[in-house]
Structure I
Amino acid sequence: MVALSGLAERDEFSALVIRTDFTDEAAWREMTAELERASHYDGDPTESYDVADEPELDGADTEAILVAISAHEHLSGRLSVVFIADSVTMRADHHALLAVTTLTREDFDDDGGYEAMVEFGREFRTVPSGVHTIHANLELANMDFDEFSASAHEDSEGVFRSFS
């Protein structure tokens, strides 16, 4: 099983970025710099997101990440979306992360609610500047996952960029 250590004290309003590709340190720094530029946090922008940046995560797929999250009591149930910095993130010019919902059918009172959420799938890509918008709106229940995934679905590259 993939280990996600050091996240027990994470702030629920800090997005969780999980790094699964360690091939391009410059691309990683570019992506995190963009995350920091897009932060709405009043203090240190590095505090607006938490990172699981451990080499044992190298190559971990979405399913392994979701299993690891469900195994950790401090993450499970407190997190509706994670952002994965995978090989696609590192290779693409826009460094789009994979946004993945952690919610399952069991988190919904009825099948219709779950089916609506995953109409466009359980994951989509987002540019780094979209991470904070997605995470905050999902945490505050201002918007639902399917609204962001629908926007990404409409993009020619399948990437959420913004609503404006």
Structure II
Amino acid sequence: METETLEVEFPIDADIVALDKDDRIVVLIEVKIIQAQETAAKQRIADYMISWMKAALAKMSEQRTVIPYAMFVDTEQILIFKWDGVNLSEPVCSLNTGEILRSYQPDFGSKGIFGHTIETLVEAWLHDLAYHWKSEIPPASKKIAEIGLLPMLAGGTTKSGVKLGGNFIYRD
């Protein structure tokens, strides 16, 4: 993935992280409401956020903490990337945000959308993938399994609004 490299410092603010059953971070998730109307402007904002995620993952890797996946969520799409400690892949999975999140809030997208609402719904979806609390087959389960992420989510949890510092999460 061709993106500019940004410098990030600890602690790294993350919108959401998904943890496996052993409390290891398996996905760094950034959620953004993009207000721009022009396609090119929207793409520049998305590219910047993906570049920021790459820099954050690289900073974590410097501390020997490799987070294998990154997820970028906006009102239109959910993009999932793989991280190997050095390189961020092209999206390995692209999903329609509304199609996924309407399973947890049927009127999603029909009225104003706020960042914290999307974050809450993304966490509900990830918990459903991990525990099947709402659906026997949660939305996009097959695609998430195909990229190798589903088994990592099984039995895990999420944390929102966290600060990451190398191999640990700052907690209140």
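Any read-out appearing in this document is the output of simple, stated calculations on the displayed coordinates, not a laboratory observation. Computed from a predicted model, the values in this text were never measured in an experiment.
Thinking of I, II, which structure, once relative contact order in percent (Cα under 8 Å, 6 or more apart) is computed, gives back 30? Walk me through the intermediate numbers first.
Details: I: 25; II: 30.
It traces back to II.
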Assuming 1.18 is Cα Rg over 2.2 N^0.38 Å, for residues 90-137 alone as calculated from a single structure, say which of I, II it is. II
